[in-house]
Structure 1
Amino acid sequence: MLMKTISEIYENHPEKPYINLKYELDLIQKPIPKRNMIRTEEGLLPGHIVMLWRISFGTYTTESPHHKYFYTTYGIDADK
C-alpha cells in the first residue's frame, strides 16, 4: 500500500496546516480535519482560539511546553 504525501493529503484543505517534522508520520496516518483549517472572519484558525482560551486561564505562557495537539489536531505552529 502506497502512502500519500503531505501535499496530496492536504491539497483540498482551505489552507495547508503547519507540519512539524516530529509529527509528520502522525499527520499522514491521521490527517488534520478540513474544518480545523478554516479561518474565522478575524483571521484565526480554531487552534489559535484554543491557545488563546488556554492563555486566558493565566497558567499557560510562552514558557509553557506546547501540547502536541496544537500540531496534530489543529495544524498550527504553536511557537508563533
Structure 2
Amino acid sequence: MKRLNIFATEEEKERINKLHKQAQKTPVMALSSAHAMRGGFSGEIWDRLKKTIHKIALSHELPEIEGYYGFDGKNGEFLKV
C-alpha cells in the first residue's frame, strides 16, 4: 500500500466508515447459487464500499487506476493498493 497524502472530508470519511460498519455486519447469505458466487449480500456491500471509496478518491482529482483506491478509516487518507 502506498499512502497518497490525499484525505477525505469529514463528511466523506463518515460516509465511508458507516458503509464499512454495515459491510462488517452483513451476513454471507445468498438467494441463489449465482448470487452466492458473487459473494451474496456480503459481497454486494463490500463491492459497493470499494466502488464508493474509488469514486470519492477520483473526486479529489486522483488519477484513474486499474483496480480500486483503498482508504485508511482512522485518518481518512486514500491509499493506492
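When relative contact order in percent (Cα under 8 Å, 6 or more apart) is computed for each of 1, 2, which one produces 35? It traces back to 1. Among candidates 1, 2, the computation of distance in nm of label points 7 Å out along Cα→Cβ at positions 19 and 59 that gave 0.9 used structure 2.
For the read-out distance in nm of label points 7 Å out along Cα→Cβ at positions 3 and 35, a value of 2.7 was computed from one structure; give its label from 1, 2.
1
So helix-only ellipticity at 222 nm (-39500 (n - 2.57) for each DSSP H run of 4 or more, over all residues; to 500), computed for just one structure, reads -16000; which one of 1, 2 is that? It must be structure 2, since only it matches.
Tell me which structure, out of 1, 2, gives 2.9 once distance in nm of label points 7 Å out along Cα→Cβ at positions 11 and 51 is calculated.
Matching structure: 1.
Set 1, 2, criterion distance in nm of label points 7 Å out along Cα→Cβ at positions 43 and 67: the highest-scoring structure is 1.
Each value in this text was obtained by applying a stated rule to the coordinates, not by laboratory testing. All of these numbers come straight from a predicted model, not from anything done at the bench. Cβ atoms are built from the backbone, for glycine too; each structure is taken alone.
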